[in-house]
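**Student:** Listed below are the structures to be examined.
Only the coordinates and a few stated rules stand behind these numbers; no lab work does. Quick caveat, the model's predicted, so the values are computed rather than measured. Cβ atoms are built from the backbone, for glycine too; each structure is taken alone.
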Structure P
């Protein structure tokens with residue numbers, strides 16, 4: 001597509017779906033905006049429309065992902081944790097080092113109720129990318145809103161991996 005060419009609504013959303021389905025990595029709103037010659041805000045609106053029409057698109061810290069069925073991670077659990085912000089990287093490393101994916105983080109805010117953010121962290125590199133983005137943007141962790149209390153949905157290809165990760169988290173004092 002010619003960079004100067006500006007795709008119109010339906011055509012742009014069709015192209016966005018094509019790119020999302022073909023990509024094995026998250027696609028950032030800024031990158032998609034550049035490819036379609038529209039603003040990032042237009043991409044955000046397009047993604048909202050696509051999600052409202054039933055497309056399985058997830059917004060993550062790394063960008064947008066088309067949620068293909070994942071047969072490899074058929075076991076999940078939710079853990080409640082508490083720790084200081086400085087212990088976050090150790091908590092996340094403990095999980096991913098056991099072959100477990102951190103799907104999301106949820107906090108129970110006293111005013112807004114559950115606030116959930118998709119993470120999709122599967123390895124140390126994913127964790128480091130998240131921590132670098134937090135540092136660069138000076139954004140607080142969600143758990144800072146709730147004195148360190150938060151929940152994670154964890155997924156793995158076996159219950160043994162989940163059990164071992166939870167045991168390690170409990171041993172380090174991170175689980176409630």
Structure Q
């Protein structure tokens with residue numbers, strides 16, 4: 001199988017799978033290195049394929065018809081669960097987290113958390129890694145891209161986040 005055929009096969013696998021595919025697993029299935037897969041994914045993206053890299057692996061973003069909003073929020077580290085629960089409670093997906101770092105500029109992490117199961121996995125990984133949230137770099141201030149099926153769902157999310165004091169206001 002040449003590289004063009006491998007890329008087409010990878011794309012087909014991503015389209016057919018609902019769950020993310022880890023780069024190392026893709027690499028093993030084709031007998032190549034993970035770095036080759038990273039290059040293949042970059043080439044597939046450059047050709048216009050909407051492939052996202054998430055902490056759980058590569059996935060085709062099929063949520064293009066969703067309504068999106070970018071929200072600026074501020075909270076303490078221990079309020080993470082409350083903030084994220086509000087978003088997913090109304091059917092929202094937390095697509096990413098972005099912080100504005102004074103030295104590095106924008107730092108973005110892909111999340112793609114859309115239900116309580118995924119939130120629990122994220123929280124477990126957070127605890128196991130003993131890592132810190134990106135928002136620690138900015139004293140709690142961060143941005144999320146969120147998506148939902150309707151504008152009404154987005155409005156409910158934003159209204160409750162405002163009510164709970166999470167939304168950054170002027």
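**Student:** For structures P, Q, calculate distance in nm of label points 7 Å out along Cα→Cβ at positions 119 and 151 and state which one comes out highest. Before the final figure, lay out each step's value.
**Tutor:** On the way: P: 1.5; Q: 2.6.
Greatest value across P, Q: structure Q.
**Student:** For distance in nm of label points 7 Å out along Cα→Cβ at positions 39 and 135, find whichever of P, Q sits highest and give me its label.
**Tutor:** For this comparison of distance in nm of label points 7 Å out along Cα→Cβ at positions 39 and 135, the top structure is Q.
**Student:** By the measure distance in nm of label points 7 Å out along Cα→Cβ at positions 55 and 87, tell me the structure among P, Q with the highest figure.
**Tutor:** P
**Student:** May I pose another question? Give the label, chosen from P, Q, of the structure having the highest value of distance in nm of label points 7 Å out along Cα→Cβ at positions 7 and 23. Show your work: numbers first, answer last.
**Tutor:** Numbers: P: 1.1; Q: 1.7.
Largest one: structure Q.
**Student:** Quick check on the output: 14.6 is mean count of other Cβ atoms within 10 Å over residues 31-38, derived from one of P, Q. Which one produced it? Don't jump to the answer; show the numbers that get you there.
**Tutor:** Numbers: P: 17.6; Q: 14.6.
Structure of origin is Q.
**Student:** Determine which structure produced the value 16.6 for mean count of other Cβ atoms within 10 Å over residues 95-102, calculated from the coordinates; the candidates are P, Q.
**Tutor:** Q
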